[in-house]
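The data blocks that follow each hold one structure.
None of the figures in this text is laboratory data; all of them are computed from the coordinates on show. Remember, predicted model here, so these are calculated numbers, not experimental data. Cβ atoms are built from the backbone, for glycine too; each structure is taken alone.
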Structure 1
Amino acid sequence: MLTDANGTLSNPTTPDNGKTWIATFTPTANVEDNSNTIGVNLAGVTNAAGTAGTGSASSANYSIDTKRPFPTNLTIEDPKLCAGESTTVTLTFSEALNRDSLTLARLGFTREVPVNPGTLS
């Protein structure tokens, strides 16, 4: 296995006696980076005749996004309301969310009160 700050690459295996090699990359949690590459030092490998390769080969850049989105700001336009009034609540996240993932069912009131404190839309 090969591990760096952004993930772990499993030991390579070959399904066809050495021409094709396969390894599994598992990204590290809480990483957001789009400048990743995987490379091989060809001087460290040999063919069936024992001839060593030269140079290196690298993949194209690939992205990792295992960071969880989190709220960075929550503001209430008017924090003191009376019956019949309404206000705007603005919630800002650390990154764009999938439009279908934040629904009214995910929002709620954080303290228990004996009566319904209002409605969210």
Structure 2
Amino acid sequence: SWASAIYVNLAGVRNDAGNAGTYTASSAYYTVDTVHPWATITLADTALTAGETTPVTFRFNEPVNGFDASDINLSSANGTLGPLTPNANRTVWTATFTPRVNDNSWASAIYVNLAGVRDDAG
């Protein structure tokens, strides 16, 4: 985001008596949020065997609201994810991933749908 203000040159402004304005009027500084939430997903162990579990970390670039299990797509994950736990500032969420028993898939992935996730600016 960046900060800016609105300025008005009063020299061209006249009151009903025809007196020209002086100086410049300005608004307070305001910011425009130009950053949208994005996430990285990290598994502590990427080579699991049957019976193992691993922590999964969802790290956001800024605090987020509305992130929950419904935002996580496990259709290609070949396993299940335990409850999500956020850190205090809502930038890191963790859960435990458990692969399916007898699944020998070499290409598993976890996806996050960010459509319902909002930063503090909305």
query = For FRET efficiency 1/(1 + (r/R0)^6) of positions 14 and 46 (r between Cβ atoms, R0 = 25 Å, to 0.05), which of 1, 2 scores largest?
reply = 1
key: Test item: relative contact order in percent (Cα under 8 Å, 6 or more apart) calculated as 24, pick one of 1, 2   = 2
ask   = distance in nm of label points 7 Å out along Cα→Cβ at positions 6 and 94 computed as 4.7: which structure among 1, 2?
value = 2
request  = State the single structure among 1, 2 that was used to calculate log10 I(q)/I(0) by the Debye sum over Cα atoms at q = 0.17, 0.23 Å⁻¹, giving -1.01, -1.42.
outcome  = 1
message = On FRET efficiency 1/(1 + (r/R0)^6) of positions 38 and 86 (r between Cβ atoms, R0 = 35 Å, to 0.05), which of the structures labelled 1, 2 is highest?
response = 2
